[in-house]
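Structures incoming, each one as structure tokens.
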Structure 1
């Protein structure tokens, strides 16, 4: 069973499993299916706004697809979530991505 199929099986058991959904989004992104990856990352953040790593991945995906303003917006939301969770490293990564894109 390939990785995508295994992750889909995990999601059948628990459709709101943020970790599995995030991992599935990354697998689709690796395969070039940015539309599916984006949908999955947005679902993660809709159901679990504290999933700080998903903000970064969604921002990077939006950068690749040329949606700069939207990427910046997601980075900002991610920085707020990281600050609220006390996750300094994640905050710094999001801030760095934001600054690099905003220049």
Structure 2
């Protein structure tokens, strides 16, 4: 059974394990990376059958792939700084980023 995602694209989050802020730009209903990646990177072994999130990290140039259990809604929803914001979002309104429309 696939569970409902707790967070949304455009939502600003806090990583509760590593202490960074970011914005979600994609949601996978279940883990979608390789088993090798999971074994090397996911040291706390979060569940693969729960949602995972692609996150632009505030103040950095990289993205992360994070299990739902490591995220919390951010207390600080001010704008973030990331060079890829314009690739994923068109604007920022009321503490959320507005996703760019996907071409059909």
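Points worth noting:
- If Kirkwood radius over Cα pairs in Å is computed and equals 14.1, the structure in 1, 2: 2
- Test item: helix-only ellipticity at 222 nm (-39500 (n - 2.57) for each DSSP H run of 4 or more, over all residues; to 500) calculated as -26500, pick one of 1, 2: 1
- Which of 1, 2 yields 30 [relative contact order in percent (Cα under 8 Å, 6 or more apart), calculated]: 2
- Winner on distance in nm of label points 7 Å out along Cα→Cβ at positions 49 and 73 once structures 1, 2 are ranked, highest first: 2
- Source structure of the calculated read-out (distance in nm of label points 7 Å out along Cα→Cβ at positions 9 and 41, 2.0) within 1, 2: 2.
Bear in mind these aren't lab numbers, they're just calculated from the coordinates by the rules spelled out. Bear in mind the structure is a predicted one, so any value in this text is a computation, not a measurement. Cβ atoms are built from the backbone, for glycine too; each structure is taken alone.
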